[in-house]
Structure I
Amino acid sequence: MLDLRRFTGHEMRLTEKLIEFNWAFLLLLALIASIGFAMLYSVAEGSFTPWAFRQAARFGVGVCIMISVAMVDLRLWMRLAYPLYGVALAMLVAVEVIGFVGMGAQRWLDLGFISIQPSEVMKVTLILALARYFHGLTLEEVSRLRNLLVPLALVGVPVGLVVLQPDLGTAILLIATGGVLFFSAGLRWRYFIFAGAAVLAAIPVIWSRLHDYQRNRVFTFLDPERDPLGTGYHILQSKIALGSGGIFGKGFMEGTQSQLNFLPEKHTDFIFTMLGEELGLVGGIVLLTLYFIVLMFSLNVALQCRNQFGRLVAIGVSMTFFFYVFINTAMVMGLLPVVGVPLPLVSYGGTAMLSLMFAFGLLMSVYIHRNLEISRGPSAFW
């Protein structure tokens, strides 16, 4: 039986943890989410239904999750890293068997009272599992080939399952997050050079395995005007909306591309485009500045942490958040092919919102326990 007293720790009482919790960071997240609520209100032509109210309720639940996760001792999350990864992996397998199709891909599980997207859960649990594994290795051991088999499997298996859905955007995010954690753990440069060369050599094989719609996305990225009413419609309308917003925008709820329904998926993947049209370059810069502050705080938590597990968790959460923002904004500007990656805390979505708030809860747990020293070695909390 698991002795919780061993992991919840006597070093800090609950009241001390609540005092140590960075409430300013939570207010920053609430400010970003509020921008999302406003955009969803505008999408619905001045109505809180069907999106804004639900998103606000989900954020409220997410805040409760974040605070609860932050109060748990970091050593307990280290103990639970592999079991949580196993649960997320089992859900990914279940998607292939009993998952239902939405928007052309089999990505969701229907639990009766809620539908969840296991790939979003995997983004967080992968960080925990890799941080747990690399915590047990010294800097010299990280670069030994035999020690790379387990973390490569931890990344490769869920990536393979996600590609089968198919969900190329999430697969790329999982690979990118894994790569960052490999690098942060101290893996030598020669492995990254070899991996890069292997990817380049495998491009013909990867291209041959892509679905037709995925190939069309690449062609559209290179030349959006080759099919302006078909595959190029999304990105062309996105560019028109962003450009028409100018410096200060057309005004809240005054966007023509969005309000007249020229802009597709404006409540999810293309919500930044809608913000740019209505609030202009200034509005976009304000949101990106808020994102930058979140990223800098998160990386600073990693720098302050005195244990390897917490440091890697903070880096993983930070860079996953960065990849979300970078891929989504670059996509709607036409700088990357269109993939299904939401804008964090702003795009409409339940699993993505709750998973991200869980991740920020882990970040806060690292922040609260940043001075905690955890023994290194493969048997630590095994």
Structure II
Amino acid sequence: MSRAIFALTLAAFGIGTSEYVIMGLLPDVAENLNVTIPQAGLLVSAYAMGVVIGAPVLTLLTAGFPRRGTLLGLVGMFILGNLLCAVSGSYAMLLAARILTALCHGTYFGIASVVAIGLAPANRKTQAVALVFMGVSLANVLGVPFGTLIGHYLGWRSTFYAVSAIGIAALAALATLVPGNIPMHAVRALDEIRELGRPAVFLTLSLSVATSASLFVVFAYITPLLEEVSGIAPARVAWVLFLLGFGLSIGSLLGGRFGDRSLLKSLLLLILATTGILVLMRFSIASGLLTAGVLFLWGIAAFAICPLLQTLVVNHASGAPNLASSFNQSAFNLGNALGAWIGAVLLSAGMALRELPVAAAGVMIVPLALFFLLCRFQTPRLRRK
């Protein structure tokens, strides 16, 4: 089992790196393609919208296909998309290549989770899924900072070639290490879609959109914020991103522990903590050292929310956990796109970069309101959590 899980995690690492590394490359891409920073920020939105569209559609279309073959096809699409990013000669081509790359994202993680559960013994199924998603955490800790360094010294196109190489390695690992005879179960698409119509499911998905939107109002423009406002040298930005990625990884792990103890109370406290840290960020952003520390705390609080929302949506959609999980990936990425777009609109309207954390804190009012509305639809069992 461990070798197959390694292959799944390696592909997850590549996909996670491809999604997030663009934030560290925005100034270089904007200068090279002769576009503004807000325009370059829409490359984040383009990827996110690709996930929003691709996750539910491809999940349903590939439901009857062999799992290993589907994974290989999705990673092949991922490699092609990143190669097209690397050779893009225009902003429009890069935008289209980002969307193509993103189409496989949500479906890959949905299928990889199912495969991991199927391969793991009964007492290690949750751990197997956690190991797959650890690839995304490692992408934030290692892939994004080193991808940013490669882009800074060798050009942003080199980063996409490097990500393509990771994809090729993952493709080989999946082909040789993941068994081809993975059991499959019949899927009734209409039954699963009906399950998503429950008010509690809709509200939880809306929470995922809103919290991600707040995150990406700042996250999408983190490199220009660090360089232009905090005064951090471009060569050192990668190390600040490494610290932020470390905070994101810690947050993912802590969120799982908090959720097991008290799901709803932990979610409320983390929403409030994230809002407070964003306000603090506005007043510390001019200091490079303080900014690094606040970003670390922000990463912990913001990413600790994610596993809580993933657990909530699966609990509320017990009759359609796979599709609900896939839709939640779409919801997170819809929020990513929305947040990057909000940031682009505000910057284009004349807002200073240093004010983006305040805007993100304002967006957090929405998930706070949704939380209290969601509490009205909790079952007695979940309300006690």
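Only the coordinates and a few stated rules stand behind these numbers; no lab work does. On a predicted model such as this, the values are computed, not experimentally measured, just so you know. Cβ atoms are built from the backbone, for glycine too; each structure is taken alone.
Before moving on, here are some points about what is shown:
- Comparison of I, II - label where FRET efficiency 1/(1 + (r/R0)^6) of positions 151 and 215 (r between Cβ atoms, R0 = 30 Å, to 0.05) is highest: II
- Origin of the derived value 0.99 (Rg/Rh (Cα atoms, Kirkwood Rh), for residues 71-254 alone; candidates I, II): II
- For the structures shown (I, II), mean count of other Cβ atoms within 10 Å over residues 207-214 is largest in II.
- Winner on mean count of other Cβ atoms within 10 Å over residues 23-30 once structures I, II are ranked, highest first: II
- Source structure (of I, II) for Kirkwood radius over Cα pairs in Å, computed value 20.7: II
- Comparing Rg/Rh (Cα atoms, Kirkwood Rh), for residues 231-350 alone across structures I, II, the highest figure is found for I.
- If helix-only ellipticity at 222 nm (-39500 (n - 2.57) for each DSSP H run of 4 or more, over all residues; to 500) is computed and equals -22500, the structure in I, II: I
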